[in-house]
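What follows draws every value from the coordinates through simple rules; no lab data is involved. Since this is a predicted model, take the numbers as computed values, not measurements. Cβ atoms are built from the backbone, for glycine too; each structure is taken alone.
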Structure P
Amino acid sequence: MTAVSDKKAFPEANVDKELNPSHNKRVEVDSTSSSIAASLEKEEAEKKKASEDNKDRAESLKTTVIISVIFAAVAGAAFGIVKKLRERQT
């Protein structure tokens, strides 16, 4: 006797189910794969949220810097105009 004849290497296949998947109304879910996929989706969602938070922070910092530069330019121009007007009056 050989080891192959004593034990079957693979379980028997359901040919009808394999060849006609539309006839299979029962959905089989592998719990291990499902939990791994769920944890990966959760990690991806957390990374995406962190990325969006960082992007929002960068956008608000960029906006703040631009507004500050514009304000400084307007203030500088106003002081320059006032200085020129005072020079003309004297």
Structure Q
Amino acid sequence: MIATLITTDGVYRQLSDGNRDTLHEHLGAQFDMLTLTDTTDMWISDDPHHAHTLNPEATQIAAQAGFPIEVYGTAIVLTAPQPAYALAH
């Protein structure tokens, strides 16, 4: 699995993993998941302390996947090598 952090400044950074502790560290206490493809999920913050600045990169990725939403705060995109490794958090 590949976990990629996308900041509100458009910086992409690979993370060591995408476990729940990593999600909490970067997204805050509350977060939601968008299933972008069979192998890719985007986790976005629902925490008002973390989700106050528009994230244009994550918004564009979500729109390209069919989600016409605005993403605020940092996002984490998790990609599994194949659908059999679907993520369930």
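Give the label, chosen from P, Q, of the structure having the highest value of Kirkwood radius over Cα pairs in Å, for residues 31-70 alone. Could the numbers behind the result be given before it?
On the way: P: 12.2; Q: 10.6.
Going through P, Q one by one, Kirkwood radius over Cα pairs in Å, for residues 31-70 alone is largest in P.
Could you figure out which one of P, Q the value 3, 16, 28, 27, 19, 6, 1 for P(r) over Cα pairs in 5 Å bins from 0, in percent was computed from? Label of the source structure: Q.
Taking FRET efficiency 1/(1 + (r/R0)^6) of positions 23 and 63 (r between Cβ atoms, R0 = 35 Å, to 0.05) as the criterion, the top structure among P, Q is Q, with the largest value.
Given a computed value of 1.0 for distance in nm of label points 7 Å out along Cα→Cβ at positions 15 and 47, which structure among P, Q does it belong to? The correct label is Q.
Assuming -5500 is helix-only ellipticity at 222 nm (-39500 (n - 2.57) for each DSSP H run of 4 or more, over all residues; to 500) as calculated from a single structure, say which of P, Q it is. Show your work: numbers first, answer last.
Working: P: -26500; Q: -5500.
Checking each candidate, the match is Q.
Upon calculation of FRET efficiency 1/(1 + (r/R0)^6) of positions 39 and 79 (r between Cβ atoms, R0 = 41 Å, to 0.05) from the atomic coordinates, which of the structures P, Q produces 1.00? Label of the originating structure: Q.
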